[in-house]
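Below you'll find a set of structures to go through.
What follows is calculated from the coordinates using simple rules that are stated; it is not laboratory data. Here the structure is a predicted model, which is why all the values come from computation and not from measurement. Cβ atoms are built from the backbone, for glycine too; each structure is taken alone.
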Structure I
Amino acid sequence: MAVTPEVQNFLAMLATVEAPPASEQTPDEVREAYAALSSLASREDVGSVADRTIPGPAGGIPVRIYTPVDGVPAAVADGTRGVLVFFHGGGWTIGSIETHDPSCRALANGAGVVVVSVEYRLAPEHPFPAAIDDALAAMRWVTGHTAELGADPGRVAVGGDSAGGNLAAVVARELRDAEPPLRFQLLVYPATDMTMSFPSIDENGDGYFLTKDTMSWFRANYMSDGDHTDGLASPLHADPADLAGVAPALVVTAEYDPLRDEGEAYAEALRAAGVAVTATRYDGVIHGFFSLPDILPEGKAVLDEACQALRTALA
């Protein structure tokens, strides 16, 4: 199908903004523009929001902790909640806990879970594998502090969108044998193939918000001339045997996303390894729709699907 009317309107609005491609700007300039775009999403009231700093491999890691609004039932009978550790998208270069604040609020309320949003280090100032090191450190901190968070240590999930989905997939694999095991992974249009070799990279590489040129810029910032088949950077290229036993997953893709094919290929790789996977493609929409529920109906639909999946997995 063609892009939806709402997507057409969104793309037309973006076309009125006179700005050079991301690859011709500095990271700080692109970060500022992305932060402005995130202001289009409304922010739900939640029960509490707490900013703090946790230990990391290269210093403190900022995190933002959300608890649901009063009256939202916990998914756990004893009154403790499940917890979702969330990594924001932005090509490992842009984005922050602030840009994804609306999404994390919606996930906390909708799923009835504590959400811990992680401000991992960004490239190019901190290239691969700094973001992964921070993500793993944050995950281990959360699993060691569930009592403090009012959460159940046996009901922990990991998630993220785009580059954050990449980090979530890597974390889920690296902590495959953790005790207690992770219960779920939420992968929203995840970047899984740094070789950028799937057809959708070219088919959807121009005119649909995220472009092939921007993805190449993100990759250069994050990895420079590194091995693009390294499983820590490209989950799809990890040893298939290492996927067996990872947490069940919801993998979300968008029809007009350059990352569509690699996300769907990763869902198939998980399924082939015996992992329980739900793969949902949203037709007519573009990369980023998860963060635009006030503009795109599919953005609200995918939040609802993610919240239901989390509630079920962490019950």
Structure II
Amino acid sequence: MKGKQQFHVPVLVDELLEQIDLSQSDKVIDATFGTGGHATAVLEKIGDRGLLIGFERDPAVFKSIPDRLKNDPRVKLFNCPYWFMQREIKRLGLEAVDAIYFDLGICSYHLEESKRGFSFQNKEEPFDCRFNAESDTLPAWKLINESSPAAIKKILQEYGEVRQPSAIVHAIQRAKPVKKVADIYSAVDAAVIPPRRRGELTRVFQAFRIAVNEELTRLESSLDSALDLLTDGGRLAVISFHSLEDRIVKHYFRDQATDCICPPDLPVCACEKEAKCRVVNRSPIIPGKEEVEANPRARSAKLRAAEKIDRTQDTSKK
């Protein structure tokens, strides 16, 4: 790993801290810890009596977390995906935490050093795309070779919003069996005219990465787990980087902030649905011009936050 200690430049740090509104001694979950991009700022907010619990699924990234964080008594780290957070929090003897945040961005290490085919620039790498290369899930190349044209088209449309899925599927079918990034690159190159090629390549690689890692389904189920783990008045924040993730978060927060969902012509509520949270920011928070200029990968970031409703007092904690 060339001795690097920082694989991902954190985005919207100040904005995140404002949205999760931390206090001294708070207990916080960083669901996508990486090498601790947001951790230093969070630790300053929670002070000596606070607790930061981090989840990082990639063993290679986990090993590279700086010693200053590994050895900090206020930090508890788990080398497992965030969808195990409820299990691990219980093992710590905790019932609830004060804030949880997700940074769903792909880190620079995966793009530049992992040799797993996350970027179409690295054509000789295997087209793997798994965040945890030690997992038993199928790498992207194997998923493609074992999938029907219809299944591949569905992946491209649902997870990449690819604009020319049929042409690309036909090209991929002709290229089978695929193994390297170059195989997929060549297929897209043959199917798409130059002005649209880079955009389609980005969408194709995104689609297979999401499919291999089950990113959207895992996010949907984990938002429920996160909200359940919050203390009344606790904050949940998500930084997303593409429209599919942002849409899931937006719709989830809106649904959980809604009380009765009965038809308007029903005289009495029959669903008994109660809102679990309130939306903190109605519109997503995006990076400012200076941050985007300093870190171009921040340009697509969107931050949304919600606060769990305190049903016992009907007021928020913060």
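Taking -0.51, -1.22 as the value of log10 I(q)/I(0) by the Debye sum over Cα atoms at q = 0.13, 0.26 Å⁻¹, for residues 157-236 alone derived from one of the structures shown (I, II), identify that structure. Present the calculation step by step, with values, prior to reporting the outcome.
Working: I: -0.44, -1.27; II: -0.51, -1.22.
Comparing all candidates, it corresponds to II.
For percent of Cα pairs over 32 Å apart, the highest value in the series I, II is held by structure II. For mean count of other Cβ atoms within 10 Å over residues 117-124, which structure out of I, II has the highest calculated value? Between I, II, the highest calculated value is found for I.
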